[in-house]
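In the part that follows, the structures are each spelled out as structure tokens.
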Structure 1
Amino acid sequence: MVKAEIKPKQEYALREKGKSGAPLQRVRVIEHVRRNKWRVEWIDPNPGLVDYVESGELVVPWKELKAYQQEIANEKRTREHNVSKGYDNEDSPVVNALQQVFESAAEGVDFIKGSLVGMPEAIGRLRTRAGMESSPASPVTYTDRQGRLHIPFDVALDLGRRFCAAEPSTVLTDVESTEMEWSHKARVGESHIVGLLNSYRASWALIRQWAGHDAAIAQREAEIQRLERLVWDAVYALQKAGLDSQAARLRRAVERS
């Protein structure tokens with residue numbers, strides 16, 4: 001635990017430093033000593049023993065122990081499920097692509113170690129935008145002690161793909177701007193960016209595939225045409241109102257573009 005979360009006179013589960021598989025011990029915090037050091041009294045085992053421990057050895061408030069243990073079990077089950085569904089590592093093109101897709105969605109969700117993590121409301125909005133409101137929940141989806149949903153890899157992958165198809169311009173705008181920026185830096189001699197650029201090109205190719213790149217271009221062209229029609233309507237409205245100079249200026253701007 002971090003120092004700010006620890007309170008004197010409260011009971012905590014403790015695991016001794018360097019003993020990751022050791023049983024948890026029950027202690028009561030007496031007082032803060034300095035920095036990350038605490039004076040604690042053991043309840044079980046060795047009741048009455050008083051010694052000094054570090055913040056990192058206090059794992060969780062004792063009253064939250066069962067919920068914590070269930071969360072650890074859920075995390076392990078989801079991790080095993082993710083591996084069985086094709087999750088490999090954090091540096092694969094698919095993982096990089098999903099991280100970029102969910103970041104571009106701007107819903108405050110995170111794709112971490114193969115799972116999509118976020119508050120239920122945020123993930124609900126993301127599902128709605130992707131057209132997945134009625135999709136069944138995975139049996140390994142769980143809610144942690146902070147109220148965040150943890151969505152497994154296969155469901156996150158399906159959601160990411162569908163989101164790209166539903167909102168191609170949302171994801172492609174970020175991809176194209178980042179690729180242009182990094183390509184420019186590589187051309188002007190920033191050699192350190194070349195490896196990063198090359199490693200991300202595979203993930204960008206996946207995002208473009210999921211978004212249906214040709215369809216996205218057609219959508220963008222249709223939007224441009226719609227805006228041009230609005231501008232011409234404004235030109236005619238200005239002329240009708242007797243504002244010829246303003247109409248002429250707007251017409252020249254359109255014709256130059």
Structure 2
Amino acid sequence: MANEQAIGIFDSGVGGLSVLAHIHQRLPSESLLYIADSSYMPYGCKPEAVIQKRCVEISAFLSRQQCKAIVVACNTATAAAVHHLRASYSFPVIGMEPAVKPAVFHSRSKVIGVLATSTTSASDKFNRLAARFAQHARLIVQPCPGLVERIESGDLTGDKTRDMLSSFLQPLMRQGMDTLVLGCTHYPFITALIRDIAGGDIHIIDTGDAIACELERQLQSRKLLSENKTASIKFWSSGDAEKVAPVMSRLWGDKIMVQQLPF
């Protein structure tokens with residue numbers, strides 16, 4: 001039955017595991033397929049045409065696995081390809097976007113920092129989002145080149161990651177930021193380090209739970225929610241699965257088997 005089919009989730013690497021965790025927590029009866037496109041990581045510094053091509057290929061693979069919905073668990077990929085994917089499939093395609101609207105609502109100082117990849121911060125989709133919701137706030141966008149690679153390597157607390165992150169956060173803090181938007185799905189894995197550098201008073205916004213809520217709403221409206229008592233989670237990677245598995249296991253919080261993506 002259609003409602004017992006799996007949900008596909010993909011990202012340029014391990015970052016989308018943060019979204020997968022929110023989905024699994026909210027929808028524990030759903031079977032999930034996660035793809036880490038590690039051999040093309042990071043998307044954030046690649047041309048839009050390359051990103052769109054990978055999104056099309058991965059979505060086609062997930063469609064062949066008979067997924068009933070796809071979550072593009074990457075802000076950069078969403079900006080590059082989500083409209084194309086929605087035009088290609090009749091099932092729900094859920095995308096990511098930096099949580100500018102809730103950030104404006106929560107901020108007291110109306111000075112909001114956004115940590116993002118270079119591609120996301122320069123995208124038309126993000127600029128339209130900022131223009132729509134941040135008219136009465138100061139939005140400071142900080143591209144973070146190299147940070148995804150540090151997280152992909154499993155270095156969440158080391159000196160190199162700390163120094164890099166500090167160089168990104170300090171300009172935002174000097175300008176009075178009180179709310180920080182995590183504009184990349186990799187960044188929730190370094191929330192503890194962000195708080196250590198920026199202080200506990202900074203309000204940090206991760207959009208993973210909002211994505212899980214939207215997925216639930218769309219599945220419910222189409223009567224596609226599962227009641228499966230034996231839901232499964234399968235993991236794939238386009239990189240070296242044996243090398244990726246230890247990092248993915250650490251971030252997931254349990255030992256997992258990662259299959260090799262065949263393209």
Structure responsible for 27.0, with mean count of other Cβ atoms within 10 Å over residues 13-20 calculated and labels 1, 2 on offer: 2
Structure from which -18000 was derived, helix-only ellipticity at 222 nm (-39500 (n - 2.57) for each DSSP H run of 4 or more, over all residues; to 500), options 1, 2: 1
Kirkwood radius over Cα pairs in Å, for residues 93-204 alone - highest-scoring structure of 1, 2: 1
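Ranked by distance in nm of label points 7 Å out along Cα→Cβ at positions 53 and 133, which of 1, 2 sits at the highest value? Walk me through the numbers on the way to the answer.
Working: 1: 4.9; 2: 3.2.
Going through 1, 2 one by one, distance in nm of label points 7 Å out along Cα→Cβ at positions 53 and 133 is largest in 1.
One of 1, 2 was used to compute relative contact order in percent (Cα under 8 Å, 6 or more apart), and the result was 12. Which label is that? Please list the in-between numbers first.
Details: 1: 12; 2: 28.
Checking each candidate, the match is 1.
When mean projected area of the Cα convex hull in nm² is calculated, the result is 22.6; to which of the structures 1, 2 does this value belong?
Details: 1: 22.6; 2: 13.3.
This value belongs to structure 1.
Values in this text are rule-based calculations from the coordinates and carry no lab data. Remember, predicted model here, so these are calculated numbers, not experimental data. Cβ atoms are built from the backbone, for glycine too; each structure is taken alone.
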